[in-house]
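These notes open a run of structures that come right after.
Read-outs throughout are calculated quantities, based only on the coordinates presented, and are distinct from any laboratory measurement. These figures come from a predicted structure and were not determined experimentally. Cβ atoms are built from the backbone, for glycine too; each structure is taken alone.
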Structure P
Amino acid sequence: MWKKKISKFPGGIHPTDGYDKLMTMNLPVQEYWPKTVTILSEQSFGGTCRLLVKPKDKVKAGDLIGTAEAFMAAPLHASVTGEVLEVKEVANQGRKILACIVEREENQKSADAKKAYETEFVDMDGISREEILEGIRSGGLTGMGGAGFPTHKKYETDKEISTLLINGVECEPFLTCDYRLMLEKSFALLNGVALLFKASGAKEAVICIEDNKPEAIRILKELLVQAGTMSNIKGFQNIRVEELPTKYPQGGERQLIQGVLKREVPAGGLPADVGVIVSNIGTAKAAADMVLGGIPLIRRNVTVTGCVKQPGNYLVPVGTSAKELVELCGGVTVKENRIIAGGPMTGPCVASDWDGEEELFYVTKNTSGILVLPDSQQEEQPCIRCMGCENVCPVGLVPCEIEYAFLEEDYDLCESLHASECIACGCCSYTCPAKRELSVRTRMARDMVKQRMRERAVKKA
């Protein structure tokens, strides 16, 4: 008798029946080369770089054009070959950010011939941990599925790491760019996993994939079995694939650790505190590109989906216009719409009732998707204390109580309710029958509490 797999982390939701993924999961990734790119000096919130170029400078794809000036920043590289047109502030998701605008050379395109690491396994014995760390650092690698945290900082920890988790869950509805990566770039991906495995010093590496992606699970498992039979290839032992039940937010770092390893990251702690490093599947591929191919993180897969004429997955240079990508997909199909940067649960709304005229935003290293949804105006109602938000919170918070404390500006109460542990997954808002903006206010309470904690730490220092 068939038995349903039981989720191994508390809370969570099932926001769709799978129709969202089917819109693009069977569509191969297409390359797109824009005429110009607008490369932001801030690729993740607070991750500012100092730009090293000026107008009329000639750059080649992969050239260093920005150095990190903040903890959350990683080196920045030219994503195309061409000429710098301008260095100026541009509007991006409601903020003004300094950017480098590069006009691409007409004849630039990808090399047709695949490199060895893209078609076969690479022996890791001849590559040192120090070489891998330097490649991750100098290649500007960041987390490609979330906040864009600089990858090298995770791997340079002084904590003892027992397990590396490679996050191929892609639990956010509608997005399939990671799924296509697993299908189309399997060798490069597994070589990247082996590199990160060696860099972590862990005893095992686990590639985590939800069970709604059976083809990716099958392909990666078969390739790992093949690698295990090759006596001349080292570095792939103790790497395995784990199939997880489909449930949102399975791909959250803490939820993944709890679901796979039954370890709980302490409040205010990091995965390294329980001997774990978590890296996105795209970051593993980027590690192979840099360490084995000499290509920094300058391009990525992006899903364009929802209410567009022809949804698809595209490989684009960092700095590509989101407006151009929507136009490439035939434009929006609903007049009253919302444009989301990323997925519907965690991505910010960058425009509503968009008419196709204004710029939306520019692709960064951690842009996973562009989603067009029909606009749905829903009026908030008073909380009915059903406690549904508490039942689905994967962190064990009570969002309705945090929301009340935040609206009353009682930040001491917000702190005592552990608002600082909110992961902004959106489960509470999704399940709320009163349609309250619980996720937004809980996240704001989290940020306020963390700011107060930082200020107290500075005073004590």
Structure Q
Amino acid sequence: MKLWGGRFRKETAAEVDDFNASIGFDQRLWEEDIAGSLAHVKMLAQVGVLTAEEAAAITRGLEEIRAEIKSGAFTFSPEYEDIHMHIEHRLIEKIGPVGGKVHTARSRNDQVALDTHLWVKRRVDTVLALITDFQSALVAKARQHQAAVIPGYTHLQHAQPILFAHHLLAYFEMLERDRARFLGCRERADLLPLGAGALAGTTFPIDRELVARELGFKALYENSLDAVSDRDYIVEFLAASALLMVHLSRLAEELVLWSSREFGFIELDDAYSTGSSIMPQKKNPDVPELVRGKTGRVVGHLTALLTVLKGLPLAYNKDLQEDKEALFDSADTVCAVLRVFTGLIAALKVNEERMLAAARGDFSTATDLADYLARRGLPFREAHAVVGRLVQQCLAAGKTLEDLTLEELQAASPLFGPDAMAALTVEASVAARTSRGGTAPAQVAAALARAEEFLAARRRDGK
């Protein structure tokens, strides 16, 4: 008989057992479920709902079940629906009817909420550590190629030359924001739902604060309806995961482009590439392509859960069972991507000469010429037009800006002096952008030092 089957006259249809069961995925919550039950039992004993002997027997049984699951000796079956029923059923098998007292003053509604809160908190900590590892790989690669120049792009067209390190540090900053979002998610997951019961609280004299201390929660849900129906913390985890994946997907797209023959800016290490079953010469960027592809999967999980939640009345509804596969798969995907991408970046080979060659002769120093005229009093919009005509002149003659003579510059505007020629080099263009956050070597050196300080402090503080 089902543990909830007292009011039923028929056995559940086999297909309903299969359809209703969540044990195929929520068995991952076993550790959290046992931890929650142990804290709950300790509290019930302290408030006098359980005797010391009953609490000791239940605690011993739960510890034995923990050992069985760890060793692989525990049997899972759709018959018992979910991880909560599996553990409670096994507990009753082991210690007799007293095992059924583990569920006193508790519902599966607040129990599953507790389990997922604990799981999210722990998984956020894993993700934060992996973000730090990935940022460290980016910073190390930026430091290794601190002086390398690469074309900067807008609309995937050459725009202005920048330092390659500056480009990589842009992703460091994105990941800082991702990290902050996960920290915010963890903070809002740090609420104890247990004690809400099915939806209205309980008639037993429970001590929720004691359970919160036992399980390391900083605060309690103050409304029992909210406690069992809230999935904001899972939505936040999925949203933070989706945006992190979008950032990684953008980098993945650039790695795919940069590793192509047409760009040739980088080469992926053999350990992070694959070949073709038919074309012997191929070296394919499968890892960044998969990162790009898996992004849609995580974004889809976020959309799916938001769609589930948007029409649900309070409090608990079985629809909420759909939160776990989205949560688990998104967390697995994010962690796998961060791990493999960290190794890929660390092993990446950078072709500085090819990047510099691409940045030369591409008219990307045109803005520097316009800025030169603006500093000499010409309104920028007029300066823009003067340099635009020079670019048009070069295109017609098959020349680059660097090929222009001083006489040709002065024919376009008498404000050009001999020093204008120096502004045409990519090195001068990069060095001139000294505004805070710009690509000038001094600014990038400062950004690198700041990033390294952040990472060192984080590792020192264990955060």
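If semi-axes √(5λ) of the Cα gyration tensor in Å, for residues 326-413 alone is calculated from each of P, Q, which structure is the one that comes out at 33, 16, 13? Value 33, 16, 13 for semi-axes √(5λ) of the Cα gyration tensor in Å, for residues 326-413 alone corresponds to P out of P, Q.
For the read-out helix-only ellipticity at 222 nm (-39500 (n - 2.57) for each DSSP H run of 4 or more, over all residues; to 500), a value of -8500 was computed from one structure; give its label from P, Q.
The read-out was computed on structure P.
Once FRET efficiency 1/(1 + (r/R0)^6) of positions 198 and 246 (r between Cβ atoms, R0 = 30 Å, to 0.05) is computed for every structure in P, Q, the highest value turns out to be that of P. Ranked by Cα Rg over 2.2 N^0.38 Å, structures P, Q are led by Q, which has the greatest value. Structures P, Q were shown, and distance in nm of label points 7 Å out along Cα→Cβ at positions 78 and 446 at 6.3 was computed from Q.
Could you figure out which one of P, Q the value 4.5 for distance in nm of label points 7 Å out along Cα→Cβ at positions 294 and 430 was computed from?
P
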